[in-house]
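What follows draws every value from the coordinates through simple rules; no lab data is involved. Everything quoted here is computed from the prediction, not taken from an experiment. Cβ atoms are built from the backbone, for glycine too; each structure is taken alone.
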Structure 1
């Protein structure tokens, strides 16, 4: 038996807690009766009132494990960091400012609002690439909404910047600050580098479907997250084509 819970710990970090039960051959049928036995003992001891009701929280894990200990059944518990960026970056993630960590370590669904200024694409080729990815055109102080859906294995980001909406999926956390971000058929391998008071993104490779594409042809990006003078989260994204310096997006 394996029970997994994903959420935040007492320090506000996204974690996954796993409790496992392993029964020797032939002992499995005994397992379902142990909570009932623990409940009977609790009623007999006067620590639990009899009667029908929801059973959640009536018995502690310690009481259940006391009954399990009488049989050839083993249990163990593991708690691990569950946020993609925390797993990829490692201990250095905890040194980032609170506002940056909160964006990447809030489990489940979260919604973030603010404003941005975008320069839009410069040049015919850049405008075509921008339309392909759904990037916004030139807008000044437009409303930004970012909805993040995180389950510990991947995070789906749905962005609305002014009158443009586009989304991507972050996944595959790997040591060295590596994650993968997918925009439709295109996947980009990113390297996340914590610096004093900011987090920097760099493109280390890209693919269309399963096919690797030349890094020399990958879009050039200068991307970082930091804080403003009031301690609020700030993002700055500049993407340019490898030929020339045409800007696709800046926020």
Structure 2
């Protein structure tokens, strides 16, 4: 079979392969490659004509493709960056990636950051990303006072209809150790009983006038007692009784009041 010509009706379609005219021997095949190179957005169609000596009318193949408009797109990874809890005056510097996911070059004209405690490094506006190109830079967080922080980074480009943004958040926490609670002690003293006794018993209440609860299971043979079981910020009321050998107790002494400081 002799092929005299190959033709395509639309310049947006092209073919490549052996040059014509040529002769194809029996049981032999030839390969041609067809490609669509759209110059405008939208549907494109054409007809490939194959002229041979075997027929007065060319054999035809219908061709079609869709041209998509070129676009720019910027992907930020991650799009949300939470630094969590960070000690005051320390710095966290995670990496962030920018990638051009569109099919035209993308020029970053400006970078803006809003939010106290945040910043960026290893990134200067005015650079261009080709399609699929990726770069990395650092966002840093350095809290100076305790509390919740938030911010936003925006990337501006004439190729983008609106800026691409990423959200930032973090918490500044104090590293100062918690104050050690102060353990207070109430020191009680009294005069000696004029009666024959074997010791004294100490009572305490949180209500003036009682009822009172005993602090010591056995009698105290001294004229003083230290109560180290008190709680900060509480006022206590104490009385003392004298105990004789038979276990009998005297009347309560005068009430002593002990207000415990809050710290």
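Looking at structures 1, 2, which one was distance in nm of label points 7 Å out along Cα→Cβ at positions 129 and 209 calculated from, given that it came out as 8.0?
Working: 1: 2.2; 2: 8.0.
The read-out comes from structure 2.
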Q. Can you tell which of 1, 2 yields 14.2 when mean count of other Cβ atoms within 10 Å over residues 17-24 is derived from it?
A. 1
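Work out the source of 49, 20, 16 here, i.e. which of 1, 2 gives that when semi-axes √(5λ) of the Cα gyration tensor in Å is computed.
Numbers: 1: 49, 20, 16; 2: 100, 22, 14.
Source structure: 1.
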**Q.** Origin of the derived value -5000 (helix-only ellipticity at 222 nm (-39500 (n - 2.57) for each DSSP H run of 4 or more, over all residues; to 500); candidates 1, 2)
**A.** 1
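Here distance in nm of label points 7 Å out along Cα→Cβ at positions 121 and 241 has been calculated and equals 7.4, so which of 1, 2 was it run on? Mind dumping the intermediate values first?
Details: 1: 0.8; 2: 7.4.
Only structure 2 yields this read-out.
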Q. Between structures 1, 2, where is distance in nm of label points 7 Å out along Cα→Cβ at positions 105 and 169 highest?
A. 2
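On distance in nm of label points 7 Å out along Cα→Cβ at positions 25 and 41, which of the structures labelled 1, 2 is highest? Kindly include the intermediate steps, with their values, before the conclusion.
Numbers: 1: 2.9; 2: 5.2.
Once distance in nm of label points 7 Å out along Cα→Cβ at positions 25 and 41 is tallied for 1, 2, the winner is 2.
Can you rank 1, 2 by distance in nm of label points 7 Å out along Cα→Cβ at positions 97 and 233 and just name the one with the largest value?
On the way: 1: 1.2; 2: 5.2.
When distance in nm of label points 7 Å out along Cα→Cβ at positions 97 and 233 is computed for each of 1, 2, structure 2 gives the biggest number.
State the single structure among 1, 2 that was used to calculate relative contact order in percent (Cα under 8 Å, 6 or more apart), giving 13.
Structure of origin is 2.
Assuming 72, 13, 7 is semi-axes √(5λ) of the Cα gyration tensor in Å, for residues 145-216 alone as calculated from a single structure, say which of 1, 2 it is.
On the way: 1: 20, 18, 13; 2: 72, 13, 7.
Answer for the origin of the read-out: 2.
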